[in-house]
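As structure tokens, here come the structures.
Bear in mind that the values in this text are calculations on the coordinates, not laboratory data. None of these values were measured; they are calculated from a predicted model. Cβ atoms are built from the backbone, for glycine too; each structure is taken alone.
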Structure P
Amino acid sequence: MINQFSRTQLLLGKENMVKLKNARVAVFGIGGVGGFTAEALVRSGIGAIDIIDNDKVSLSNINRQIFATHKTIGKFKVDVAMERLLDINPELKIEKHQIFYTPETSNQFDFSHYDYIVDAIDTVSGKIELILNAKKTNTPIISSMGAGNKLDATAFEVTDIYKTSVCPLARVMRSELRKRNIKNLKVVYSKEKPITPVEDTEIIGNNSDLLNKVKETDHKSHRQVPGSTAFVPSVAGLIIAGEVVKDLIKYNQ
């Protein structure tokens, strides 16, 4: 019988589609990277998903975030995402968490409930806390490294954190995870050297949305607003979704 996942089933088989339907994935951060990850997972047949974010959609999100449109500006991302994802799959089990994941809020989540965790948040402190808690419960996790200030969507790789290079965020994460005796971490990262954004005072000015984003991203050694595009964060998000699906069905080519 034809259904919305029939074309996927042609590749994965019925048994694996059942595995995906029975899986529960948590996506922390549903912005430029995590938004595409969440949608791709739902379109792939994941049966249960948790989405975690406390941001509202802003005008400057429209250039790269799948849940951002002029109609959704000012709305919480988790609300917009939930409505869209349920429209894609009305049978989806979805839980939204309107909260930023930090060391202070981490006790609100039980990682043993998840089959897979996606780290698509910006702050180093939040990423480290996610990874530590995932390791405690032996829950598979994949982490997104820096996708800002880049233009080459073909430069992404899937590897272990300790095999990364070039990426400034990956460098910080390697150091911090080594201190905490974390032996491995699956990541998606880009070898492209970050581009220095144009200093355009007309764009930045006193734009609170952009300035707040810089303050929240604590791995940046300077206070420069990062540039981004529609075609780089989205690719990172789709790669992550593919890795999650393949890992859940234990795909080996």
Structure Q
Amino acid sequence: MSATAGTATIPRWRRAARWAALAVFAVLWFGGVATAWLGVERADAGRLASLFLLTAGLIVLLGERTTGGALSLVCVAALGFAVEALGVHTGFPFGRYAYTDALRPQLLGVPLVMGPAWVVLVAFSSDAAASLKLRGWIATVFAALLTTAADLVIDPLAANRLGYWRWEEAGGYYGIPFVNFAGWLLTALVSCRLLGARENPWAGFAGAAIMLFFALLALAHSLTFVALVGLALCAAPLVRRARPATLSCGKTYR
């Protein structure tokens, strides 16, 4: 495959949009961490959280250089949303749960930002797999396990402290049923296979930032184990060699 196959110079408007999304993301990131550590309750916390996830998804999508890669990310978002809708109505594959009104807008009982949320985590994991030069099913399994590990950090806070959704029956991991993680692994296997091992430093950044965000929130709420897992996952993008972020074919990101 040639170095330029399927790629194009990123238009100026797209770069501007990416940096604008990054600026909003940064403000929300620091604001969310400060709010948690100061113990401040905000009436608009749910709307801000929705915007936070949306901008993270935009950063990943705008950081993808190829049309095929962008379409794959859109497919991952659609798949993630569809599985969430299936989950809230049937209990498969995550167990029985329901979203609260915190995250808006919603469709079929699922916040629309769940699509971008899945995109960020799957792209983050796929970037880590690509950085390790993994290919095929080895890359898929690695990325799926990494995506599932991310849920060990997110769920104890999102479901319990932040109240984004509620489980019908409490489970053994901070009130989360273990079937949830089996469902995550199954969904992640399909999503990561669909996306493939793709280097996208912007996905590595956005995913690591979200892991650090939840790790710091976990520390604020004295969830030490959750915080340690989150901090460990932050290191995933660091597996990249100490060199400018490039595609394996040699194309430099700008």
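Figure out for me which of the structures P, Q the number 13.7 belongs to, where mean projected area of the Cα convex hull in nm² was derived from the coordinates. Let's see the in-between values first.
Working: P: 13.7; Q: 12.9.
This value belongs to structure P.
Given a value of -11000 for helix-only ellipticity at 222 nm (-39500 (n - 2.57) for each DSSP H run of 4 or more, over all residues; to 500), calculated from one of P, Q, which structure does it belong to? Kindly include the intermediate steps, with their values, before the conclusion.
On the way: P: -11000; Q: -21000.
That value comes from structure P.
Assign the value 14.2, calculated as mean count of other Cβ atoms within 10 Å over residues 83-90, to the correct structure from P, Q. Before the final figure, lay out the partial values.
Values: P: 14.2; Q: 17.4.
Going label by label, the one that fits is P.
Compute mean count of other Cβ atoms within 10 Å over residues 27-34 for each of P, Q and report the one that scores greatest. Working shown, then result.
Values: P: 28.5; Q: 15.8.
Of structures P, Q, the maximum of mean count of other Cβ atoms within 10 Å over residues 27-34 occurs in P.
When semi-axes √(5λ) of the Cα gyration tensor in Å, for residues 75-138 alone is calculated, the result is 24, 15, 10; to which of the structures P, Q does this value belong?
Details: P: 24, 15, 10; Q: 27, 13, 9.
The structure behind it is P.
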